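Just so it is clear, none of the values below were taken in a lab; they were calculated from the coordinates. Quick caveat, the model's predicted, so the values are computed rather than measured. Cβ atoms are built from the backbone, for glycine too; each structure is taken alone.
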Structure I
Amino acid sequence: MAGPRILTPAVQAPAGYGYEMEALERLGAEIVECAPNEAAFIAAAPDADAIYAKGMKLTAAMIEAARKARVITCATVGVDYVDVTAATARGIPVTNCPDTFIEEVADHAMMLLLATHRRCIEQDRMVREGRWAEGRPQLNKVPRLMGQTLGFVAFGRVARLVALRAKAFGLRLLAYDPYVDELTMSALGVVPASLDQVLSQSDFVSMHAPDTAETRKMLTAKHFARMKPNAIFINTGRGPTVDEAALIEALQSGRIAGAGLDVFEVEPIKADNPLLAMPHVILSPHNASASARFDEARKRRAGQELALVLSGRWPMSCVNPTVLPGSGLKRWQPYAMERGPNS
């Protein structure tokens, strides 16, 4: 008897599925590739017992065609390329990797904070361009880091690790997240606050919200207007959560002092984006999660999630957990996942 058939769009150069198969081999599972377009996927979908999403947009029509599919697994934190609403309507759990890369992302967020605060890139350019004498005068205008306030917009897993790192630097910590209880925050030395309090009181605002219908363009011009003129904005969450035009205007007008950005509204960033010409903005190419263990860790996790569901058990991570009680899958862990793909 043939084992489970897992369908995946071949959106990357073939590299084999050795890491995923470590968990799937005992089930006799087979990972089958199709061309990375909607028509090819729909044609192959009826025979699929599971879908291994790899970044290609997964539409409602594609999900509807996968009549036998028991799970949609993403080897990423974000699941914004999957129509989760359509999957939920079909009762299909959508899994992700919310905790596999969180240490790297927290390190990256803290790096952007420190580098923007101490004008790292600007100072480097001064040295390279023979403007040595300009370095100290610039930093003489920068307040010391200890005692300043870092505010979080959303307080999921990554933000909590950033809080642990920031506490060691003597920062005061605030957080806004209506889905996280106050005890979780206070246990980490973080003061629960409203969004307005975070924006108006913070010297650094770190954005960690996932990209959902609820959070899209969550921060707009009126929010940047509430921030301090010396404030630095950090975003290692998702670009679409911020009105980028409003952020650019806030930076150009001096409404806020700087930014450290790993994510953007349009990726890759376009060559005419004004952010590229701003001296006190540090940019990275949406790679905060990257490290030498990136591919191995996420592929193993994807294989584990697929194997759990295909063997009749709840996944470890589920971004639409309301489908699980009626799924017929066996609950083996004590608690369901927290809300959201970027918690």
Structure II
Amino acid sequence: MPVSMMKAVVQHGFGGPDVLCYDDVPVPRLSPGEVLVRVRAVGINPPDWYLREGYKTLPPEWRPAATFPLILGTDISGVVTAVADDVEGFALGDEVYAMVRFPEGMAGGSRAYAEYVTVPARELALKPAGVDHAHAAAAPMSLLTAWQFLVDLGHDEPNAVQPGPHRPVDLKGKTVVINGAAGGVGHFLVQVAKLKGARVIAIASGRHVTMLKDLGADEVLDYTNATPEDELRDVDLVVDAVGGPTSSRFLKTIKRGGALFPVFPLGFAGAAEAEQRGLTVSATQVRSNGAQLRELASLLDSGAIRVVIDGSWPLADAAKAHERAAQGHIQGKLVLIVE
């Protein structure tokens, strides 16, 4: 008999981690084109705590209107428990993973911090068999961000952050610098760039050197001992996984004809300098894409791309996971486990 209620992490107002409550809510109803997934693990991403706080980092006119109570989260791995009549390609019992309704659900419409979630079938893919649910759930948003920035945009939606579409560049034989290389997106950027034939220089603190070398970085610059923008010259591409107003400091490190990709482009103030130096500055908004997750599943399954997990908590302890996120300096990803 289908269950009607489930546990979820719910919030009734914006605020710190303490607004996250573990509560009983109705199981979501399946709509045409969707699959119901029993969640086994949830990957935590920056948009989760941005929404929890009310997207304070965005300009007021960009802040999505949220309706309370809301449930955070986008990234899941779990087991199919129901399939809409019009959906093909998925069956009961399939192990799957997805980034759910992003960016469309960035105001709480993805609802992943829960025991069950409905997922549009086009956003879903079979979980890579070679990794467990925790590692699969940790991948979607961060890995899709790396893939869509570096390899394949995967859609033709208008770009919300610049006039034209983002265009990845050929990486084979190029020198690529990854700033924020040890974080969720950064550690995937390192691996994807290396996979595509680049020489990779990773920027991170010294405690991450061993991990980044193990993931394929050719060189690691410890920003606590040196100023990267003063050390680097004539690189082909800088991908700044930290982003924001400070991204322009890397322009002087890039050779003419090269590019800067700030993952978080808001506040970038170096457009005039970039033009004067003959550089491209480009960014994009990551979007849900089941077809790309199917392609990436084979790389995760084979170990060609690996997921690093900083820590995991039971779903009921989501607030503790958000407290860890607030401390910063995360190595890889944070995950919630759903029993």
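Could you figure out which one of I, II the value -6000 for helix-only ellipticity at 222 nm (-39500 (n - 2.57) for each DSSP H run of 4 or more, over all residues; to 500) was computed from?
II
If percent of Cα pairs over 32 Å apart comes out at 36 when worked out from the coordinates, which of I, II was used?
The read-out was computed on structure I.
Identify which of structures I, II gives the largest calculated value of FRET efficiency 1/(1 + (r/R0)^6) of positions 222 and 302 (r between Cβ atoms, R0 = 30 Å, to 0.05).
The maximum falls on structure II.
Using mean count of other Cβ atoms within 10 Å over residues 102-109 as the calculated read-out, with 18.2 as its value, let me know the right label among I, II.
Here the read-out was taken from II.
Given 1.5 as the derived value for distance in nm of label points 7 Å out along Cα→Cβ at positions 6 and 110, which of the supplied structures I, II does it correspond to?
Derived from the structure labelled II.
One of I, II was used to calculate Rg and Dmax of the Cα atoms in Å, for residues 134-277 alone, giving 14.4, 46; which?
Only structure II yields this read-out.
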